[in-house]
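These are the structures in question, set out in turn.
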Structure P
Amino acid sequence: MDSYTILYAEDEENLRDITLNILKGFTKKQYVACDGQEGLELFKKHEEEIDLIITDINMPRMNGLEMIKNIKEINSNIPIIVATAFSNTEYLLEAIDIGVDKYILKPIDMKKLLQIMSQSLLYHELKDLYIDKITKLPNRNKLKKDLNANQEDLMALINIDKFSTINDLYGEANGDKILYKFSQELLKDFSKDIFTTYRIEADKFAVVTLGSYLSVEEFKGMCEKFADKIEKNSIKLDEHSIDLHITIGIAKADASDVYRYTQRVINYARRKFEKILIYKDSYNFQEDFQDNMKWVKKVKNGIQNNRFTAYYQPIVDTKTQKIYKYEALIRYVEDNGDVISPYKFLDIAKKVKLYPKIIEIMLVKSIKLIREKNKRVSVNISFADISSSNTRNHILDTLEQNKQYVNLLEFEILESEEISDFNAVRKFIADVKSYGCAVGVDDFGAGYSNFNMLTDLDIDFVKIDGSLVKELDKNNNHEIIVETISSFTKKLGFKTVAEFVCNEEVYKKVKKLDIDYSQGYYFSEPISFEMV
């Protein structure tokens, strides 16, 4: 117990002094109160330090039971021992009701008190295995234990999207406050009479009916209502308003399967950009897993055996249709010569931490095209690449080794990935521009679409996302958005590029909007090094 801090509340001075002197020999630190009011104030001030409370019941100003009630509202898990005279034992039932762990009769037997203190602390160490310290909700261990109590359960797994970004922006201490406030919103919408709410890990929560006869569709409706509320109403943090978005996976299944199914369906929902999905056997998760395992192996072997290569898609001058440059696009070449597009393997490469190797390959292939064919080439780079010191240093080392060629090399920073550190991006742009490289923003309009980033970064061009361009001939709203982006960027002096120009009608719209360069299958599909 020599690592624990005690709060001791006792109004009898002689007893207090004797007990305190003994406690000093066995505990790290002691806070002493003469009554319940002082004890409550000490707890509020030193809550983070205090591990255990010992209190009398009958005290002036505020008695021990009132103090305990107030303390339990602040921290329901703090272990509390009541010391009481035999004549006051009628208070013990009330003490037990409000969460007291142990009691000891006066006059206090110090050997017994120390034994009870050890038992109480051990009890709470075991109890903490089932309680999340930040939200005070039951945790993953408790969920697994509770699920086994029923034959069938209905469960929602709720994930706060991109919560790591909130931690980066506001700090982990504020992130913890947001998690707590989010947990309170869950408890408001999912009544304790029907549901049990858990914090599983980090930014994941679970809501479970534990044997309720609620239908899946009724439960989904409640989840949709909660998701809409969270997205419409910001979480307040001091003077800040924090916007949250969530993804929810729902499953109804045997207790042994329901947690696993919600994990699968929430991942599937993210891939499909769905806010809420219910688990269905038809989703063929097993086939997905087998395909994933196959591509993990292929990515590893592909890097070792030079299976990855670059294909190059021409980017033309919109007015003349003459090729101005090429965009380097990663491809995987099978043993039989089949060329596989990146949508099959790029996410896998990121998840198994091999994506930096692919960036290195693309850089080498692009410089080879510049060196051997004197062509201007652009390569994609993500914020994750820029923020990785290893990847960033490798890029700069490669530029240094090939500085006589890299004035024809361009970098396209993906705008569809959120940038949380603009200083790092500014530094990267300045570094590569010192070698004569141009830098642009790719996929603008697809993701976070922050016009301020165009004024904050020293860029040369903006590539307008293909999801907006490819329907210019059919969608008037898309035309308005593209025209706005084009007009704004031109005023800033940037060149514009339209990707996914797929037919003559779209090309005519792009030309009418005075976009500088065009890219798409209307001009050419990506081609091999030999065909450039």
Structure Q
Amino acid sequence: MRHLLTAVCVLLALPVLGVLGAWLTLDPAALAVLRHQWSTVLPEYAQQSALLSAGVGLGVVLLGSATAAAVTLYQFPGRRVFEWALLLPLAMPAYVLAYAWTDALQYASPLHAGLRELLGRRQPLWPDVRSLPGAVLLFVLCLYPYVYLLARAALGDRAVRMMEAARLLGAPMRRRVLEVALPMARPAIAAGAALALMETLADYGVGAYFGLATFSTGIYKAWLVLGDRTAAAQLAAVLLLVVAALLAAERTAQRRMRFTASRGGAAQSAEARPLELHGAAAAAAWLLCALPVLLGFVLPVAWLGQMLWQEAAQSEFGLPLVRFAQWAASSFKLAGLAAVLATLLALALGFALRQRRGGLLQPAARVLSLGYAVPGAVIAVGILLPVGWLQDRWPQAGAAALVTGTLFGLLYAYLVRFSAVALQSVEAGYARVPVSIDETARMLGGTARRLFRELHLPLLKRSALAAALLVFVDVMKELPATLVLRPFGSDTLAVVAYNFARDERLAEAALPSLAIVAVGLIPVVLLSRALRAPAD
């Protein structure tokens, strides 16, 4: 069984290895392509990706840490609501937020036209949102919860004792926050920023819709528009190396978070009680927390709902509910199958890793765990590269027909990307199961199969359900790999929303976009309940 699981892990790592292998076979033709890209598009891709990442990184650090400090260290009206409401933008994919704000802020929108008429102006009142600064703002509004979530946990669990010591030494609150609390939360902030940057670099929907020249959009242009597999593989390899560096930084920050963890008792300190704010300070804290929730979730959802209402009222045949049911059924089928397969694989891997035997399974599973950090564009290229190579050499084998445009190929891409999510959830569940249970069962003569079926599975039900739910939601929102590998006639909600928006049919994109947001709310609600549980 361990050999089979090792083989599965290696199979799921092949797309990443295939992309990296593009640099190992640099023949004269490939070197010529690389030199051409270096002199034409590569500097622009690198520049725009770097500017986008720098803006998003700075924005999520400032907004995420500020909101975390506000709800953790201070008491003001609405604080308990903002504790969970600040997580809501996690349910909003960046490309959906882009569709909503583009329709709301474009020159011909009712909002823009009404304000111009009110002010008596014909010129645009603000720059076009479809730009690099607009993309930075949208990503910050979508991704700051990564920093908020980790920084809030760090401030609540680790900074309490030192804050109390600083208070006893006479340090004012401002100095305690800036010089004690936030520096102690630095590893958490760095980990959250790295996660946000990985999501930014992996994005394709916003970059393609805004016309940005990033690595993700360049990969698809090289493959689908120019038909140049070598160029696409080289760009994918560069992007993969950048993401690998970010992943290493995130792992280092996570280790520092564990190293600096508080060791009990601090939560009962008097300093754990938030400081009461009044007047202008309370209003500023309320505004700081309210703006990202309004701009990143409430107003976009309201605008999408208004677009949907107008579409229903103006259309002669009403909403395309029959087609929507087909899109939703396709999305739910793919997401459900991927969730079940990823969870079963994670349960099998989790049990096998718990046995702590030698062999290649442990390093193979660690390689598999890197999949979530790999952008969908890289995975798509990594799958298509070896298929194209096999098709060139053995056309009669029909390798392309097995992977491209098939359910198998799409599920394979989902498992490459999202198996790590399920495995992490199952391993977290196993961490709460004492090893003494296994030892007792073996002493009583229980077999490994019986141990897993009768002891582990009942204890891992919640972890397995959480794993399936997270994979389900991630697959529902996934766009790049689905756009390339989906079977003919089986468009998902994400693909349909992107196609409508690309064709400037934003009102028709509202229905699938709202459906994606609704599904994305499920883990956010569960996460907010889990965060409130200790306090309750």
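Overview of results
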| quantity | calculated |
| --- | --- |
| For mean count of other Cβ atoms within 10 Å over residues 228-235 computed as 23.4, the structure of P, Q it came from | Q |
| For 3.9 (distance in nm of label points 7 Å out along Cα→Cβ at positions 364 and 524, calculated) the corresponding structure among P, Q | Q |
| Highest-scoring label, criterion being Kirkwood radius over Cα pairs in Å, among P, Q | P |
| Label whose coordinates, when helix-only ellipticity at 222 nm (-39500 (n - 2.57) for each DSSP H run of 4 or more, over all residues; to 500) is calculated, return -23500 (choices P, Q) | Q |
| Structure responsible for 3.4, with distance in nm of label points 7 Å out along Cα→Cβ at positions 276 and 476 calculated and labels P, Q on offer | P |
| Comparison of P, Q by relative contact order in percent (Cα under 8 Å, 6 or more apart) - largest value held by | Q |
| Origin of the derived value 3.0 (distance in nm of label points 7 Å out along Cα→Cβ at positions 116 and 180; candidates P, Q) | P |
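Throughout, read-outs are computed from the coordinates displayed, never taken from laboratory work. Because the structure is predicted, anything quoted here is derived from the model rather than measured. Cβ atoms are built from the backbone, for glycine too; each structure is taken alone.
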